[in-house]
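Please treat every number below as a calculation from the coordinates, not as lab data. Being a predicted model, the structure only gives us computed values, none of them experimental. Cβ atoms are built from the backbone, for glycine too; each structure is taken alone.
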Structure I
Amino acid sequence: MERLRRDLPPPTSLIAFEAAARLRNFTHAANELGVSQAAVSRQIQNLEDNLGVSLFHRGRRPLALTSEGLRLHDAVTTGLRQIAAVAADLRRAAQPGTVTVAASVAMTSLWLMPRVAAFREAHPDIALRVIAADPYTDPTRGEVDLAIRFGRGDWPGLTALPLFDDLVMPVAAPGFFAGRTAPRTQEDLLACPLLHLEDVDPTWIPWRAWFARHGLAQTQRPRDAFTFNAYPNMIQAAVDGQGVALGWAHLLRRELQRGDLVRITDALLQPEEVQHLTWPSARALPEEAAVFRDWIAAEARADAVTAADLAPPLG
């Protein structure tokens, strides 16, 4: 055991390295770990000094691992996943009947939480624990039974059940353009006060991608741009009349139905990715988690949204 402790690099440096290598970004790793970017950089440097090798190719975007970094990342990932799996099993054994579900902050706040009360009423014997986190929480790496994830469904080690696809559109408060000229084309939107979301998830559609899909170029954000790191906060700003946001139909179903937000143009964009419910392929779902899986799949089927379900755009 003493030899093991002597040969192992500092555990905190390994944790920082795993996050930075997985996310290919020191800043994103720092956000996930709840520390500063400088702290992550120091931990990586300490680890490289301890091992006597470089783990990253500096100056590349996104970050790239050296051959030594790839070897270490494989070993660290395997070890942490095994530890996490055992820890998750121990926690489940200590708390029978508890289902832990993870989703993005946007998905949790705007889609999942409005439905949870119905599940709890139907299944009062099942304790539910909800984790809202950006970036995505991987159920193979912790005490998560199920996780909602947006993508193509081809994640190694995960079983993925498609829930629904989505539609994206520009939205604003109904009175936002009072006294202003409402946009009639996508090019007109370039001159509007736009609300921006930080690029937390590469599958998320920012304004520059929206305009690119319509053959337009948004060169850069204005210096006075209003930017958010959480989608629900951006949507609240749109409801409060502070600008135009890109709205996702499933997430904004209530705001659109109540008239808190309205479509601005008739353009709709359907992402190639789909919301999935995921769980580790290597282990069977506990009975309570299977109940939640079946319930959320039924909720998703009942919540299908098509272009015909949306009110016409403003004006």
Structure II
Amino acid sequence: MEKLNISVIGDGGWGTTLAILLKQKGFDVSLWGAFSDYVSYLDKKRVNSRFLPGIKIPKDIKITSELSEASCGKQLLVFAVPSQHMREVLQKLKEYDYPRDAIYLSVTKGIEIRSLKRMSEVIHEELGGVKFAVLSGPTIAHEVANGVPTTAVVASHDEKVRKLLQYIFMTERFRIYTNSDVLGVELGGSLKNIIAIACGISDGLKFGTNTKAAILSRGLTEISRLGHVMGANAGTFSGISGLGDLVTTCISQYSRNRFVGEQIGRGKTLRQVESRMQMVAEGVPTAKSAYALSLKYKVEMPITKEVYSVLFKNKSPLKAVRDLMTREKKEE
């Protein structure tokens, strides 16, 4: 196979990790960041101290803040930007002669608040009928960067695209599966972050394992329920991008979403928590999107509703717990 020219759009922890992985596999790799000052720092220091401390960035990864330079002549563009900024980056990309024949891969886990669109829908809306795929799963960046055995899934409606990406990303420590259910993979990767916030709130309130197990199991039910109504395959939510990603995000010490919930459970406000964070916790905006989707599709999602109320309506976490536990009795 030819030596592909790849660009990773987004210099956060996950984007940096994937750029390093792809370079280690022998591909030509560029890494784009939105802020020129920090890009200059990365280019000089070759360590992403803000988002991926302790991991060296190879010298032959081209780091740039120029989107035209990052996109020109690439066969694969990997989008690792926050979900609420995806459309803005794509609109900037359209100002240049972006590659129409390239594969566009989203590794972003979120749903746009304004439109309630998934990242695949945003990309197609802005760029038209480009070749698209999504990579998702239980992929804590620090663990992947340190060679911890990890699995992920590539989803695309195009079998050739997903098999090519499986080849491109797969290593001895990063096992890639394929799936045709783009909708299910995107929903699983996005909605699990809300459940992770709920688990964090439980941790902050010093509840136990029983509580977390309840949140995990009932949270997966909510995700599956909405996914079914929207047209996803039920089996996707018991797989890597569903249950697998949910478990990791709810228990990992590196989970930004679990951390947000934990701090709120300890009595801090969302504004206080976010003011001290450099990285985006995707579950926060996704809580708005998911709550709106539950209303749109008339799907009961009580945990999502309570997380939304705690984050944006100043509801007491203990009151949210009480309301969840004293809901009308029902069968599982």
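Annotations
- Parent structure of the calculated result 21.0, given that mean count of other Cβ atoms within 10 Å over residues 117-124 is the read-out and I, II the choices: II
- Structures I, II were shown, and relative contact order in percent (Cα under 8 Å, 6 or more apart) at 14 was computed from II.
- Given -12000 for helix-only ellipticity at 222 nm (-39500 (n - 2.57) for each DSSP H run of 4 or more, over all residues; to 500), calculated: source structure among I, II: I
- Each of I, II could give distance in nm of label points 7 Å out along Cα→Cβ at positions 165 and 253, but the derived value 1.8 comes from I.
- Looking across I, II, the calculation of Cα extents along the principal axes in Å that yields 60, 39, 38 traces back to II.
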